[in-house]
Each structure stands twice: as structure tokens, then as C-alpha cells.
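Each structure below is given as C-alpha cells.
Please treat every number below as a calculation from the coordinates, not as lab data. As the structure is a prediction and not an experimental result, all values here were calculated from the model. Cβ atoms are built from the backbone, for glycine too; each structure is taken alone.
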Structure P
Amino acid sequence: MDEKTMVSDTLASINGELVRYGEMIPQTENAQLKQTLKQFRNQCEMSQEEIYQIARAKQYYVPAAKATREEIDHVRSILTQG
């Protein structure tokens, strides 16, 4: 397994964890558990950012092109329709 694959797999795994934390946090009523899950999520987000920066620096990940003003306006109009 090469480094690029390992970095990509790690990012996918961390992103999956973030999704699960996002599902668990609002579903718990226990304040202490909720706080612990938020701390885990925050640590996970920091790890994701570190790995993302490594992937960008090594050109393992190239983000999508930025949206044009027209695309942004189009999405905004869809979301604000009543």
C-alpha cells in the first residue's frame, strides 16, 4: 500500500467518524456524555485538518474548483425559495 492510499483511507475514516459523532451528539440526553463526544469530535476535526493539509501539500488531494458567482446565486435562490 502506498502513502497516497494510506492518506486517502485515513481521511475517509476520519470523515466517517465525524459523521457518526454528528449523529450521536444530538441524540444523547446525558450532558457529560454529550460533552465527551464533542471533545472527541473536536480532536477528530483537528486530525482531519492535519491529514488534509498533508494531502494538499503532497498533491494527493486537489479540491474542486471554486463555485462561480452564478452558481452561488443559483443555490442561494433555491434555498431561499419559500
Structure Q
Amino acid sequence: MNLSEWNKGYAFSALKAALDLARDSYGKTEFFYEADVRNIGSMKLLRKFENDYEIIDQGIEKMTTDSGKELELQGFVLKARGNV
């Protein structure tokens, strides 16, 4: 993605559309979100859903990928609040 396209809300729109589709078409009300805690953009994206979802922290898991990248993954359960 071109850097000039960052911070325009595309990730939020895409994730919201996916969550809405899963809820409306398949009756899903709980979702799992995982991101590296050091990825500020991913953590900000999660917090944009606080009004519509209860966000329940899971633990942090430190791991190293096959390519040697060290990650600090935080999992979250998102539970839909009322009529989302």
C-alpha cells in the first residue's frame, strides 16, 4: 500500500465490513483479534471497536517466526454489544 493511503480508515472499514457480514449472514457474535502489542496501528484499530464490542484481553504470547522475527502477540475476544 502506498504510504499516502495510510490513516484513511481503510483497515477499519474492511474489518467492520467483515465483522458485519459474519454477524448478519452467519449469526456470529464473538470474534478473535490478535496483534503484536508493539504494532501501534493494529492496537488503535482494535480500540475503534470498543463502542460496539466488549474487548476481553487474553494473554501475551512471545514467539519467534520461522524467519526469526520476534513477536509479542496479544489476543483479544470481541463480544458484540446489543444491536451492533
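A few notes on this one:
- Given -9500 for helix-only ellipticity at 222 nm (-39500 (n - 2.57) for each DSSP H run of 4 or more, over all residues; to 500), calculated: source structure among P, Q: Q
- Source structure (of P, Q) for Rg and Dmax of the Cα atoms in Å, computed value 14.3, 43: Q
- Origin of the value 31, where relative contact order in percent (Cα under 8 Å, 6 or more apart) was derived from one of P, Q: Q
- Read-out FRET efficiency 1/(1 + (r/R0)^6) of positions 32 and 72 (r between Cβ atoms, R0 = 25 Å, to 0.05), computed value 0.90, structure in P, Q: Q
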